[in-house]
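Q: Scrolling down, you'll hit the structures one after another.
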Structure P
Amino acid sequence: MTVIEEGAKKSSILWLTLDRPRLAWHTWHEGAIYLVSGEGEQQLPGLEDLDTVHVTLRSKDNGARLVEFDARVERSTDPEAIAALAKERLNAPEGLVERWAAEATVFRLTVPDSA
């Protein structure tokens, strides 16, 4: 297991470098990080326009920086990944996945092979 995978599995939050550092909740699924942005969800302005984004994972225990890396940004419609992400959503309302399909974007961040 890579330090990225381990860090992403242990903590449900990460930092993205966008217009400023932005905290985002996510889930690790099938070798990638998935997160959602949009109406009624976390706002990650500009992520939809990027090919890559700088990611920082921190320790859940003490907040120390574990690893930083650039990840490839893709939109995702993978039903299994979206279901895994929805399962991690705190206080998930009824019809969450359907609302995401209409009002939000699910992103898949893939990590470098050498990390």
Structure Q
Amino acid sequence: MGSSPTSGTQVIHTLTPMGQRLLQRKLAQASGRLRELREELRVVEDQKSQLVDEADELSLRALVSETPAADYEYRQAKKHADAIVRHHASVVAEIAELENRINELLDRMKESRS
């Protein structure tokens, strides 16, 4: 029969040099992806601002002109604005997930060095 730690007992695993390298590689990959996502977020925020402003302007034009063409232009602009808002939320969520993953990896590295 083997023994297992009782509940509440913390088991600290030390990583082999191979395990340390694997953690470092995962951390480097996650950090690289985080840089890419932050750059993408900057671009998406600019696009979002422009598209939302354009949709707001076209909404006002459609309201004033009351023509089918103006309403169509507004609806198209609104679709684009809504899509970029969803994409923005998706990028923000992915950044948050990746930051959590990086924190977990850093915690594992710290635990293994203690």
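Q: Who wins on mean count of other Cβ atoms within 10 Å over residues 24-31 among P, Q, i.e. which is largest?
A: Answer by largest value of mean count of other Cβ atoms within 10 Å over residues 24-31: P.
Q: Right, another one. If you rank structures P, Q by distance in nm of label points 7 Å out along Cα→Cβ at positions 32 and 56, which sits at the top with the largest value?
A: Max of distance in nm of label points 7 Å out along Cα→Cβ at positions 32 and 56: Q.
Q: A follow-up question, please. If relative contact order in percent (Cα under 8 Å, 6 or more apart) comes out at 30 when worked out from the coordinates, which of P, Q was used?
A: Attributed to the structure labelled P.
Q: As an exercise: helix-only ellipticity at 222 nm (-39500 (n - 2.57) for each DSSP H run of 4 or more, over all residues; to 500), calculated from one structure in P, Q, equals -6500. Which structure is it?
A: P
Q: Assign the value 1.84, calculated as Cα Rg over 2.2 N^0.38 Å, to the correct structure from P, Q.
A: It must be structure Q, since only it matches.
Q: Out of P, Q, which one gives 11.6 for mean count of other Cβ atoms within 10 Å over residues 16-23 as computed from the coordinates?
A: This value belongs to structure Q.
Just so you know, all these numbers are worked out from the coordinates, no wet-lab data involved. It should be emphasised that the depicted structure is a prediction, and the values quoted were computed from it without experimental measurement. Cβ atoms are built from the backbone, for glycine too; each structure is taken alone.
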